[in-house]
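Listed next: structures, encoded as structure tokens.
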Structure P
Amino acid sequence: MLGALQGFLLSVFLFTHTKRKKPANKVLAWLILMFSVNLLVPELTRNFHKELPHLISASDSLLYLFGPLIYLYTLLLTGRSNTLSKKDLLHFIPFLLGTLVMLPFFLQPADAKLAYIEDVKINGLPPVFLIGWSLECLHIAVYMIFSIRVITKYKRRIKESFSNLDKINLQWLYYVLTGNLAIWTLYSAILITYLFGTPFESFNLISHLFGYLSAVFIYLIGYRAIKQPEVFTQMVVNTAGDTKSPSKYHRSGLTDLKAEEYKGLLLTFMGDESPHLNPDLTLTDLSEALSVPNNHLSQVINEKFNQNFFDFINSYRVTESQAWLKDPVRSKATMLEIAFESGFKSKSTFNAAFKKHTQQTPSEYKKEQTQLSRTA
């Protein structure tokens, strides 16, 4: 009940907040609202079905909305789509079909619905109901997979244009999607096992558990909305594309001679101006400083250095941090200070980049340099 209340308040906030009326947030508001209804209706039915008989199974078909809404929200948040189109309505066909299937039950009088509840208590849930419910859970799980794929591609895309990903990598959403994939797949499996004799009491306990997990999902989204508001005001990211596509630059018009010229310009600029010390450096910033087109600069970094923009800039930052760690005086600074002075914006990013480029942690590298200095 608390989870449902939290969800209602958060959805109202996202619907009405003037600075956050973006397509992604509207979809998120509908998603949280549907989650809240699906938490509230079964809880009311469980405790007040005699007083509210027409709420029995009223929210069952709403499960078909969760997957599409999460998927569309992910598309909008990652910039894969700017607005929703009529074609996107096709995702909601299963919800319409599920509602039509349930319509005969919805139209039954209160006495018939109460009789259905009593029959369930004696004979258990009908197999058709369990199969339908498990299909709804699998439907959500499939959409979780689609959404995870979108996030994975998005992570590759932003590495082509940004040197700092801490606020835009959407790692929190990736974890939420992965967790939901596990939850709904497991729930579907449990529903199927009930067909083979799982006691109703155990099933009822499991249903409560998944209700609590849904509430946690709502609280998590609410927490992220407060703690990291830039996610909800995220600008659409226009990046160079997927680095793994072999035909990515086939129409760029960049000759090898020109690419070598740009490579020389880039190396000279990186050595003389040290732009990597700017923690918010982007491909566009570097492109404007060199007067080189964005796509050509991206192509040079990809093909001449076999790196994306993110790894290319961080390689310079790692080299900068190595110089600090070798210096007997400067190495006395904390690792966080060294990370900041080298252009990194967080210690976790610093550690990950250092490990990737040197196969050592900063601490291991510092210890090694100290031992070499003593030996010398």
Structure Q
Amino acid sequence: MELRSKLPWVGTTIFTQMSQLAAEHQAINLSQGFPDFSASPLLLDEIQRQIFAGNNQYAPMTGVAVLRQQIAALTARCYGRQIDADTEVTVTSGATEALFVAIQAVVRPGDEVIVFDPAYDSYQPAVELAGGKTIHIQLAAPEYHIDWQAVNRRVTEQTRLIIVNSPHNPTGMVFSAADWRALADLVQRHGLFCISDEVYEHIVFDHANRLSAHQQAALLDRTFVISSFGKTFHVTGWKLGYCIAPANLSLEFRKIHQYVTFSSFTPAQFAIAKVLEHEPQLVVDLADFYQEKRDLFAHLLQPSALRLLPCQGTYFQLVDYSAVSTLNDVEFCHWLTKQHGVAAIPMSVFSRQEQDSKIVRLCFAKQQATLEQAAERLNRLTP
């Protein structure tokens, strides 16, 4: 019997490749998006208490009640939206699982799904596994703004879903109020579903307001909003996220979720619920925490030959290396790791049509010493 791959074009991800290369060459790994510092001691102490309290068995499929209630309270504090913790909140094993399940819930064979490149790499495989087709709209450096009139022209009778991501990985772009209004108008006008990937929602810089699909009345009935505790609490390895959607969409979401990961990491659910209840300032302070790192990294790279692109949110900094090398971005990242001891991610891997833009992504969710050491090496790059 011959095995025919459902994803014949998919191989080992660039994130795995670059992390392996970094390990082989003892390079500083600024490629994968994870912190190299510890989570809050409050959270670590709390999860230990929950483990020894015996909260180690299966959690309810939708998530433990106290966590869903705290998610509802957090959503009300941040965005003024009142949601039903029982019917509209589902805890998932990371945001990527939530994205996969939401896509499976609404996409049928032959459906078209609009995504914006550069895009998180899990969108297209999930759409294709559901029998759909991704329609890629390329955004241009350095601002990566969306031309909503052009998006309107790409909508067809087969278009069923649009996926947006703000704050945006990998570019650091953040939707304006006008962007959110334009998205809401598009969804309402064409009767589309929407997935709003908001895993970096609390990491928005320069005192900008945190804006969300939660604040657009025209989106609420047709949108899955996906969030991540891993990003918010520096615990990406706990793989804990959640999806907020109206009751009818949550019902379909849960039908699939229960057969993907019926139950997510139980002690972490109880621990995060406690921290959200008693230390909400940890969420409030997150933007300032990462802005300090963004600004430090930018200051450290001032002497370099790299050109820094705007970073409005997330913990990623894009840099243009065109003054340093004529290599394409994949070759440059391999050369940078092997010869200069810093691992980065090439931007072309985030787009369906590879763009030789001479831009790479660096993660600054690192300790100050790590950023200083990385900058010292990057500053040695010469034209």
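Since every read-out is calculated from the coordinates, none of them should be taken as a lab result. If you're wondering where the values come from, they're calculated on a predicted model, not measured in any experiment. Cβ atoms are built from the backbone, for glycine too; each structure is taken alone.
To test your reading of the models, identify which of P, Q gives 0.30 for FRET efficiency 1/(1 + (r/R0)^6) of positions 99 and 283 (r between Cβ atoms, R0 = 41 Å, to 0.05) when calculated. Spell out each step's value before the answer.
On the way: P: 0.30; Q: 1.00.
The read-out comes from structure P.
Using distance in nm of label points 7 Å out along Cα→Cβ at positions 83 and 267 for the comparison, can you identify which of P, Q gives the largest number?
Top value of distance in nm of label points 7 Å out along Cα→Cβ at positions 83 and 267, among P, Q, belongs to structure P.
Identify the structure, out of P, Q, from whose coordinates mean count of other Cβ atoms within 10 Å over residues 123-130 was calculated to give 13.5.
Values: P: 13.5; Q: 19.8.
Structure of origin is P.
Any idea which of P, Q comes out highest on percent of Cα pairs over 34 Å apart? Don't skip to the end; give the middle numbers.
Working: P: 45; Q: 28.
Of structures P, Q, the maximum of percent of Cα pairs over 34 Å apart occurs in P.
Given a value of -11500 for helix-only ellipticity at 222 nm (-39500 (n - 2.57) for each DSSP H run of 4 or more, over all residues; to 500), calculated from one of P, Q, which structure does it belong to?
Derived from Q, not from the others.
So if we calculate distance in nm of label points 7 Å out along Cα→Cβ at positions 75 and 299 for every structure here (P, Q), which label has the highest result?
Top value of distance in nm of label points 7 Å out along Cα→Cβ at positions 75 and 299, among P, Q, belongs to structure Q.
Please compute distance in nm of label points 7 Å out along Cα→Cβ at positions 59 and 339 for structures P, Q and give me the label with the greatest value.
Values: P: 4.1; Q: 4.7.
Once distance in nm of label points 7 Å out along Cα→Cβ at positions 59 and 339 is worked out for each structure, Q has the highest.
Who wins on mean count of other Cβ atoms within 10 Å over residues 43-50 among P, Q, i.e. which is largest?
Largest calculated value belongs to Q.
Out of P, Q, which has the highest value for relative contact order in percent (Cα under 8 Å, 6 or more apart)?
Largest one: structure Q.
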